[in-house]
Structure P
Amino acid sequence: MRARGLVVERSRGEEARRALREARTLREDLAIVRRATDLVLPLVDGAEPPSSLGRLEEHDFPVQERPSRTEFRDLLDWPADRKRLLPRSFDIVGDIVLIRLPPELEGARGEIGEALLRFVPGARLVGLDRGVEGVERRRRVERIAGGGPWTTRHRENGLAFDVDVERAYFSPRLAGEHARLARLSRPGERAYDLCCGVGPFSVMLAHAGRVAAVTAIDANPAAIRLLRGTLARYPFGPRVQPVEASVEEFAASAPPVERVIMNLPREGIKYGPQVAPLVAPGGSLHYYEVVRRDEVRERGNVVERALSAVGPFAVRELRVVHPYSPSSDLIAVTAVRAGV
């Protein structure tokens, strides 16, 4: 059937599908067309999706033989009690899907992977996420469906990041935080992005165009190499200086700056005495940490004490970014160093 469609890159397929479904502008009676490098999503008559999602095109769409699935679990012919064990969320990094499974479903990982591969538009590879570990924060992943390398190009906030899911840290769940800190940046200020991973905070700050310079630091050489690849594609790339170093190595001689970001959710608090001197008087530290849900309210006091070696800090904001597990949350803390 001939209809208007939205053409998007395959790596942005799920993002676009969700946006159109939420706006009720995705035609459910027609099937998405999958091409070599992009997808065409059928639109209801009169729909005007944001131009940032893709371009409009007239296209011939196959008619859906059955109503489209709203959850990947609908593709599994399982009893209801077994389906309830399936996680409701999964991560999409470029054209790679990552999911965590309870032990009871480990034996069905191949079947689950194939369902996700069919469900997520543009998906090429599905991996079982076994968590991030080590000083270089490498993710242990196991291929359960699809093919190709663990490298991909992830798009968010109008930018594209080079990512290697297996060798360098990146979380697609922080897209809102990357954009929020870019909006908070002020003209002429300097920033440090500690434990930067593939550098989304640094790239967003530079893209916003207000900071004078950003130094992106990570001990993982693969992360720094990927960041350099991303920066090479953009005219604002020279505004970011990637540095391969640990927090301790960098903090030993770095001068203080107006804005410091530290996204080390599991053990960042122990670096408080090293990080505090990097924040200039009147400057801000943006700190991310995974904490138990019943400890969130008091965590601001803990952060202030950890930073107190060089003088008083005041927590100006503490917010939950997203749930991390059934009993813990990822929080964002903004602490401001007292001026002189």
Structure Q
Amino acid sequence: MQTRRNFGLDLARSLAIAMVFLSHGVSSLDVLGVGVDLFFVLSGFLIGRIYLRAQADAHERPGSFTLWKFWSARWFRTLPPYLAALALFAVTQPMFQNNAVHSYYLLFLQNYAGIDGFGPSWSLCIEEHFYLALPLLGAVVLRFNARRKLIWLLPVLALAPQALRTYAFLHNSLPRDWYWRTHLHCEGLILGVWLAYVFLDRRHLWSRLRPISGIFSVLPLALLAYQKLHPQQPAFFQSIVFLLYAAGYMGWLRLLYDLQWQPQFAPARLFQLAIQGLALASYSIYLLHTLLFTDIRVLIDDWPRGPLKSGTILLSTLVLSIFFYFAVERPVIALRDRVLD
């Protein structure tokens, strides 16, 4: 297992995958599905740091960074596990009567063309679209020597999805599945990049954000409580809630980044390793958990309903997803590092 990891970021990723996993596995916890927006903010922060650092290096060493280098590194990291999971969906569909996946899934178009099976892939589409667009935006910024303007440009861009949602809502044209659409649900990724920019270029502001982040970090908890207590929210609230979650999760990320923990006792060290392991395997878990929930439920369909059946489904899904990480995702990462370094 990797060392010298940031425990706070591992904890954020673990919280995100735990929320999504439980939202799909335990019906009473479906409200936790908003953990995907924590993934968006975290992805924007991590990818934003990679891109902005590479762009700064290219300014010092021309030719050290190209769009193709950035895209190939991202695609090498995300595509092979995705394609392997997609193949599993296609192979098991006849055996377990899962909903079908279509050829346009190969191009990450299902969040616009329609999703029958592989439900969580809508968020992967948003991330892949964003990975494609980020360096193009960066090239424009670099062309006009406007990197310093990202401090206000990125927050303005983060408001664009909300503006589009509000316009569509007021004109009664907001699609039913709007939260799948990249242009209507990418504010978390943009705010994550803004946080990465502040971290790299505005360290004084990064320090000042900490007390403010404590206030913003209450937002997700308050929203979760409200949504749990009031399952039928007003339509307009539903159109603005993801911007609020993104702002709140940005507060979480800023606070968690500084979290330092060096456990001294064996149980605490084991817990730390479990958090790191969950963070490392989070992509594999995200890819497979809904498929495995369905298939395992079919295999033990004759078991009586209750904690034993539910626990078996959850635990088996987690174990098989971690196996997928070691069998597919981890070798792909190692291969990418050898090929691209």
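A compact table of results
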item	result
Winner on mean count of other Cβ atoms within 10 Å over residues 40-47 once structures P, Q are ranked, highest first	Q
Parent structure of the calculated result 3.1, given that distance in nm of label points 7 Å out along Cα→Cβ at positions 56 and 128 is the read-out and P, Q the choices	Q
Origin of the value 10, where relative contact order in percent (Cα under 8 Å, 6 or more apart) was derived from one of P, Q	P
Among P, Q, structure where distance in nm of label points 7 Å out along Cα→Cβ at positions 232 and 288 as derived comes to 2.6	P
Origin of the value 1.14, where Cα Rg over 2.2 N^0.38 Å, for residues 96-151 alone was derived from one of P, Q	P
If P(r) over Cα pairs in 10 Å bins from 0, in percent, for residues 160-255 alone is computed and equals 15, 40, 32, 12, 1, the structure in P, Q	Q
Structure responsible for -5500, with helix-only ellipticity at 222 nm (-39500 (n - 2.57) for each DSSP H run of 4 or more, over all residues; to 500) calculated and labels P, Q on offer	P
With volume of the Cα convex hull per residue in Å³ derived as 164, matching label from P, Q	Q
Structure (P, Q) behind the derived value 1.7 of distance in nm of label points 7 Å out along Cα→Cβ at positions 192 and 272	P
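Values quoted throughout were computed directly from the atomic coordinates according to the rules given, and no laboratory measurement underlies them. Just so it is clear, the model here is predicted, and its values are computed rather than measured. Cβ atoms are built from the backbone, for glycine too; each structure is taken alone.
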